[in-house]
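Nothing in this text is a laboratory measurement; each read-out follows from the coordinates by a stated rule. Treat the numbers as computed from the prediction; the structure is a model and nothing was measured. Cβ atoms are built from the backbone, for glycine too; each structure is taken alone.
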Structure 1
Amino acid sequence: MPDMRSGVAGYADGLLSGATWGIVAVLLDQVASRIPGHWPLATPLVLAAGHDLAAAVFLLGRLGIARALPSALRLVRSRLGLTIVACSFLGGTVFMGGYLIALVQAGPSYALTATAMYPVFGALFARRLLGQRLNRIAWLGVIVAVAGAAITAIDAGSAADGAPALIGIVIALVADAGPALEGIIATRAMMTVDPDTAMAVRQMLSAIQMGLLVLVVPHGESIAAVVVRAPGLGLPLIVAGFIGGYSWAAWYRSITKIGIAKAMTLNITYAMWGVLFAWLFVRTAPSPLVVAGCVVVSAGAALVIMSGERLDEGKPDGPEERIG
């Protein structure tokens, strides 16, 4: 019975991680659209830093209420702290930085759809780094996901501002390497670390990294000052950070309860949630090709990560182990 309850909770956490990340995408897009001027690098990095800082405050606050802050300090000082540093760089600097650059350049629908490809990259990395092998269903999923990305790119290229949208999609695809590798690393770390503690430390380290980038990028400090001084920008960003912190924590909890494969399957629904929430709350109607690309990418990614027997095991039996 405890295992069954844990499994149900894991599925719920995975689905919530996707739904809440869809809300975050809409909020961040609204904040980005209200920042004066067009700064393709400074604006997204400021948003990423603000989001991760708010998420860290939220998660550390939860640990404080639970009187678990000492566990976070012990994690920072431990050897596993280096693992969390790697996760913060991959999921924070690489993914959040790239994702928000893509969001500013291409919009939330394109950025969400392109980043939903990350499980495909995770499967390919597992094949390369862990010696796991893709079976025929997994390769079919790769082909389907690539087809979905191509549909999205075709739609972006046909738009009036096609060039920035295409650039954003390419950047989002590059950023996919972040959560793909982070998932593999985090799976092993979660065997011995409480997921909420790990995510709180991860977000704190990510906020520090993003803050340093804001200090060195041109116009970063001035954009940050604008966001801080305007309640109409700072408050939604804080709300997005709180929700985003919960989303990441739910994803880590889902990994520990049902494994990375199933957790990613539920997490990538954020692409569809984002398109839905943008339509419901912002009245941004997606084009038929965007919807088609979103569904095809999600289906392909789901095929990849559910194709075999064990993508979520940290130690493969050997080069012949199948993925899934």
Structure 2
Amino acid sequence: MTKKISDKKFDVIGIGNAIVDVLSFADEAAIVSYGLNKGSMTLVDEARATTLYKQMGPTTACSGGSVANTLAGMASLGAKTAFIGKVKNDQLGAIFNHDMHAVGVHFETTMMERGPATANCLVYVTPDAQRTMATYIGACSRVSEADIEEHTIQNAAITYIEGYLWDTETAKAAIRKAITIAHKAGNKIAFTLSDTFCVDRHRDEFLELIKHDIDILFANEMEIKSLYQTKDLKIALSKARGATDIVAVTRSEKGSTVLTSEKTEDVPTNPVAKVVDTTGAGDLYASGFLYGLTRGWDLAACAQLGNRCAGEIITQIGARSLKPLHVLVHNAA
């Protein structure tokens, strides 16, 4: 075990998209007919989101967003978390606000009274349990420097940022402000690449950000290969080594690989009885990993808990666990 990072008020504060997920089962033919890229996220405007929603079968709605899911998972593990993200004072905004507080995440970002509606993500789950997403960003795009409170960032051991936010200049400015505050306070910055299409849009900026500002990087196999523009995972991992202090790469049923400048650790995972929905697997992996890291665990133990949290979430619909995750801590530490 390593030394605990700190005893800050918050273990992790996240900055991300505040989204309400709408999930439904669909076959691959439907995905093609909707013009979506299977297994990826496509940004849509409000009109298209409305059209796609009308075409969906029976749905299940729950609060989501990558970093928000991670923080909810951490809270379920027993961590102290806070979230910065923008919603409008509308029906979906009220749902998101309620859900974050209900799971124990500190969420006090001021709601918008005007402007675009609260974001939603239409999630199509195909028979192979893969998820394809159509996302209306809405109010998410309005995160700005004004939402970044210095004392809150200072009081979090780790500030966790999602790559999806990099799509707007106002959010970029907010992220850079948070990074500056966190590092000045001696705190860490964690970052998730979010999606291969997100990487494609911002590759050069992400590489610079990782090199100069990121301490902990999360990615899956496809994202890390996209970042380094290679189809060979070994090549991608070799390039990722030393890019920042810690790189954690999720590898589905193979578990995960954790890289530092000194070593590479492959951490296997246990198979689950039935994969129902892979939505949130990477988000919940980050929950377990960051929980362990803020408690001074060695990296293999952090990855093991991450694997267990991901394995738990893929046995149900949605990215918010239906049962407390703290029991997993004792199995991983």
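A few comments on the model shown:
- Entry that produces 27, 23, 20 once semi-axes √(5λ) of the Cα gyration tensor in Å is calculated, selected from 1, 2: 2
- Given 13.4 for mean count of other Cβ atoms within 10 Å over residues 55-62, calculated: source structure among 1, 2: 2
- Origin of the derived value 20 (relative contact order in percent (Cα under 8 Å, 6 or more apart); candidates 1, 2): 2
- Label whose coordinates, when distance in nm of label points 7 Å out along Cα→Cβ at positions 47 and 183 is calculated, return 4.3 (choices 1, 2): 2
- Structure from which -11500 was derived, helix-only ellipticity at 222 nm (-39500 (n - 2.57) for each DSSP H run of 4 or more, over all residues; to 500), options 1, 2: 2
- Structure responsible for 3.2, with distance in nm of label points 7 Å out along Cα→Cβ at positions 103 and 263 calculated and labels 1, 2 on offer: 2
- When mean count of other Cβ atoms within 10 Å over residues 175-182 is computed for each of 1, 2, the one that comes out at 23.6 is 1.
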